[in-house]
Structure I
Amino acid sequence: MIETLKEIWAYRSMIRSLVHKDLRGRYQASVLGFLWTFIVPLCQLLVYTIVFSKVLPIGDGVPHYSLYLFVALIPWLFFSSCLTSGASCVVAQQSLVNKIYFPREVVPIASVTSAFVNMLYCEVVVLAACIISGVQLSVAGLLCLPLVMLVEYIFALGVTMLVSAIDVYFRDLEHILGIISMAWMYLTPIVYDISRIPQKYLPYYKLNPMTNIVTAYRDILYAGSVPDFASLGISLGIGAVILVIGFLVFGRLKRRFSEVM
């Protein structure tokens, strides 16, 4: 695994190139272009706010519910993108995979990094919304924000490594993951407050890494405080395990990528 990491580092310029190509080409043919990076999450925010504050008033009693939702929605969209779109990233680059040699791990790393950069742009809008809404942001909390992002990146990369390798052999996986992503969202406190979960189920609920990650984002950007490092540590530990498993599975399955695709 150490040799693989050294090889990936040697191909870091290729990762940068793939990330740049993805970001530049994502909305290249559209009229609004890069603005879709912000329009899509804002439209989703509008829909969820209307549904969960008016139709199904889950957000009742939550001050500034739109901001409460927005702070959690952006990191969730990043993870959801890695889970669903990331699954097909190797298949999408099959012409590259079949023609030249490079460490195949570069492809999922570039896919996750591209989605991560996209999230960073959106977080600028989130920070502006927090300031406009009057949130008293903590300097200590903001200094913890890169750590929370790193924890989420590690977990998302591990998941993408795993599903992108399996998807080469089992193409139905990307459709199954769309259903899993939808269910996972409602098992994560994005549209509702974690206080709605019965106390006896809370320890199991927190085994979902995204629960602690989303809560940490809210602690920093909504409550203006420092996140719970113990809970964040659980997500980091699970994410690190998933990342190692993802690398090992990817390393074993990548040997026959060219034959299968």
Structure II
Amino acid sequence: MNPLVAPEAFARDARTALSINVNKIALLRNSRHLDIPNVVSLSRIALLAGAQGITVHPRPDERHIRARDVHELAALLREWPHVEYNIEGNPTHNLMAFVRTVKPQQCTLVPDSAEQFTSDHGWDLPADADRLRPLVAEARALGVRVSLFMDPLPDAMAHAAALGVDRVELYTEAYARAHGTPTQEAVLARYAEAGRAAQAAGLGVNAGHDLNRANLTDFLSAVPGVLEVSIGHALIADALELGLERTVREYQRCIQLAQPAASR
């Protein structure tokens, strides 16, 4: 059985993996005609500091991550066989070309438009199911784990499972906006319900978007069984102040604080 697409365990005491989205490093580099900062070099520092994954979201206009970056990072991660490479994007744009050539451990399918500033919603299931089904099947046939970017809608999780995907990534901007407000607990309850519904349907649960040092522990403490968080903007911003190595360790500390005491 292919270990990349095999059924997964969802024990709550499993350590949530930290995947670092390096898009913002590339965005800064692209403001000059130089290779500074270097995406690959900084990704290596993040891995040495304890990151368990690298995420990229290459958009068609190459505003940040470029095709060259995708392949250079793939070469780097061949030196780190236990680290996950996650390539995300719209499968009807340029994502599938990278899935076919790079064959990352995971691809995350995101319904963003080519001109969109950033991802801001999940897939509409079952309405989007017919166009997603053959793309999901192709990626899994290549041995690539498939995750769907989803809003926290419990009733949609069974539809995601019916497509044959392995995981869902819960879009967490709504939680980030609610954090520290009177609505935080109600919003968290909705995410927890969506996470339980996904697991009941046989899916793994990832999460990402606007997670940061202030809100990450609360999210992971409330939402059961999150296997992976993908964090970019806040983490890279923190690295400007703290340095990348220390920042990665700080995010790992936030994750550890959310684990049950027996697993710390």
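Any read-out appearing in this document is the output of simple, stated calculations on the displayed coordinates, not a laboratory observation. Remember, predicted model here, so these are calculated numbers, not experimental data. Cβ atoms are built from the backbone, for glycine too; each structure is taken alone.
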Re helix-only ellipticity at 222 nm (-39500 (n - 2.57) for each DSSP H run of 4 or more, over all residues; to 500): value -12000 computed from one entry in I, II; matching entry is structure II
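Taking distance in nm of label points 7 Å out along Cα→Cβ at positions 24 and 232 from the coordinates of each of I, II, which one would give 1.1?
On the way: I: 3.5; II: 1.1.
Of the structures listed, the value fits II.
Here mean count of other Cβ atoms within 10 Å over residues 64-71 has been calculated and equals 21.4, so which of I, II was it run on?
It was calculated from structure I.
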Relative contact order in percent (Cα under 8 Å, 6 or more apart) - structure with the largest value, from I, II: I
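Out of I, II, which structure matches -0.34 when log10 I(q)/I(0) by the Debye sum over Cα atoms at q = 0.08 Å⁻¹ is calculated? Spell out each step's value before the answer.
Numbers: I: -0.34; II: -0.28.
Answer by label: I.
Suppose mean count of other Cβ atoms within 10 Å over residues 168-175 works out to 14.4; of I, II, which structure was it derived from?
Values: I: 14.4; II: 24.1.
Value 14.4 for mean count of other Cβ atoms within 10 Å over residues 168-175 corresponds to I out of I, II.
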